[in-house]
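Q: Some structures are shown below for you to check.
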Structure 1
Amino acid sequence: MISAISKKYVKALLLGIDKEQAKEYYEKLKILGNAYKLEKMQNIILSPNISKDEKYNFIISLIENSNENLNNFIKILVENDRVELLPSICNEIRYQISIQENKFAGKIISFKEIDDKSRIDIENKLSNKFNSTIILENIITNYPGIKIEIEDLGVEISFSINRLKAQMTEHILKAI
C-alpha cells in the first residue's frame, strides 16, 4: 500500500522535469528519508502537539537550497500526513532514475573481498545479460558463499558453500 501511494507522489513530482533535476530532488529527499529513520525525527513529525506549519518549516530547514517545486511537494506531504512515506519516495525516485539511465546498482555479498578484476567481470556479464549497465559494490559479511543482489531488477544469485557441501554429500550417498 505504501509503495503504491509513494509511486503516485513520485509520478507527480517527476512530471515535467529533466533527469538532472530528478537527481537533484533525489539527493535532497534522500537526506530527509535518512533523517526520518531517526527516532527523534519521527517523534517530531508524528507529534500532535506540533502544528503542520512548524513541521513543514522544520523539514524545509533540513534541506539546503530547495526550490519552490520541491518545497510545495514537501508541503503537500505534510498537509496530507504523508511524511512517513519519505524513505519509500526516495527509493522510488532512485528506481525511476535507474530506469531512465538504464543503470542499476547492486551488491556482491561475500565473506571475503572480491578482487576488482572478478567484480568487473561479473558486472560485464550481468550487464550483457540484462542489457543494462550494472555496478556492483562488494560487501563483506559472514555469509558462507557469494550472493549477488540487484534490488531494482529483482535479481538475487547465490552460491552457498554449505548448500554445495550438502548437495555433494547427498550425491555421494545416492551413489553408494
Structure 2
Amino acid sequence: MEKLNELLEKYFRAETSVEEENELKRYFLSEDVSPEHEMYRPMFALFDEESKETAKPDKKIISHQKKSTSRFWIRTISYSGIAAALAITLWLQSPVENQNYAVISGNRIEDAEYATKYAEQKLSKASEMLRKSMKPMENMEKVRESLKPMQKVSETRDKINELQNKLNFK
C-alpha cells in the first residue's frame, strides 16, 4: 500500500516511468483496489479506454482544408478587386487642377491672357533682335550688287587674256 501511494505521488508529479505507469493501470483495473484509492479508479479506466482507441482520419477536416485554401484565394482576389475599384473611383472623383499654366521667372501664372501677352512681347523682341542681326546681311547684298560691274570688268579682262593667248599661238 505504501508503495502504491509513492507511485501515485510520483505519477502526479510526472516522474514515473512507463513500467510504473503500467503497474498503476493494472492495479486500478484489477478488483483489489483499496477504498482510499477508489477515487482514482475512473481516471485510470478512462486512460485505458483512450489508449485502446485509434485515430481515424476525418474526411471533413481534409475537405475543410481544401475549402479554406480556395476561400483564401477567393477572398484575396475579391479584396484586391475592391481595393482597385476604390482607387479608380477616388482617382476619377478627385478634383482636376488647372493644367494650363506658364512659369514666368519662376512664378506659376494661370492667367491665360497674361501668359499669351507676355509670350507675344518676348517673341516680338526676339523678332526685332533677329531683324537687327540680319541688317548686315542686307548690306552684304548691296555690296554684291555694287560688285557686279567689277565682275564684268574681270570677265572682260579674262576674255582679253584669252584673245591674246590665241593670237600669240598663231
Structure 3
Amino acid sequence: MHIIRLLALVIAVLALLAPAAHVLELPNKLKLDGPLWLSVQQSLYRGWGPFIGAPTEIGGLALAIVCAAFSKLSRARMLWLAAAACYVVMLIAFFMFNAPANAAIDSWTAATLPADWSHWRAKWETGHAIAAVFAAGALIFVFSARSLDRLVVASRPTTL
C-alpha cells in the first residue's frame, strides 16, 4: 500500500497542475480578443484533456477509493473519501462546463466566431476554476490521509 499511497500523492499533484495553470493564465487570457483567444484554445490546449486531465482525475478517484478501502484509521479513511469526492466534483465540473464549451469551440474558426464567444470563454474558465479549487482540496486530503496512514505503519511494533 505504500506505493499506492505514494502514487495517489503524485497523481494529486499532477491533477492540480493543469487547472491551476488555467487559473494563473486567466487574467492575461481575458485581455485577448476573440480570434486570438480562439487560436490559443485550439492550439495550445490540444491534447491536455485526454493525456493530462482525464487520467489524473479518474486515476486520482480510483486511487483514493482504493486507499480508503485499505486504510486502518477511520479518520484517514474519511480523508481519502473526501479526496475522492473532490475528484468527483472535478469530473462533474468538466461535464457541466468544459465539455460543452470544448465541443462548441472545436468547430469555430476566426471567421465563424459567434457573437457570444465570451459566454463560452467564461464557461470554460469557470469549469477550470472549479477544478483548481477541488484539485487543491484533493491534494490536501491525499497528503493528510497519507500522513495519517504512514503514522499507523510507523507506530506498529517490529517483530524479529
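Q: Looking at structures 1, 2, 3, which one was log10 I(q)/I(0) by the Debye sum over Cα atoms at q = 0.10, 0.15 Å⁻¹ calculated from, given that it came out as -0.55, -0.94? Don't skip to the answer; put the middle values down first.
A: Working: 1: -0.55, -0.94; 2: -0.85, -1.04; 3: -0.43, -0.77.
Answer for the origin of the read-out: 1.
Q: Now a separate question. From 1, 2, 3, which structure was relative contact order in percent (Cα under 8 Å, 6 or more apart) = 20 calculated on?
A: Derived from the structure labelled 1.
Q: Taking Rg/Rh (Cα atoms, Kirkwood Rh), for residues 75-122 alone for each of 1, 2, 3, which is largest?
A: 2
Q: Out of 1, 2, 3, which one gives 0.00 for FRET efficiency 1/(1 + (r/R0)^6) of positions 19 and 83 (r between Cβ atoms, R0 = 25 Å, to 0.05) as computed from the coordinates?
A: 2
Read-outs: derived from the displayed coordinates by stated rules, not from any lab. None of these values were measured; they are calculated from a predicted model. Cβ atoms are built from the backbone, for glycine too; each structure is taken alone.
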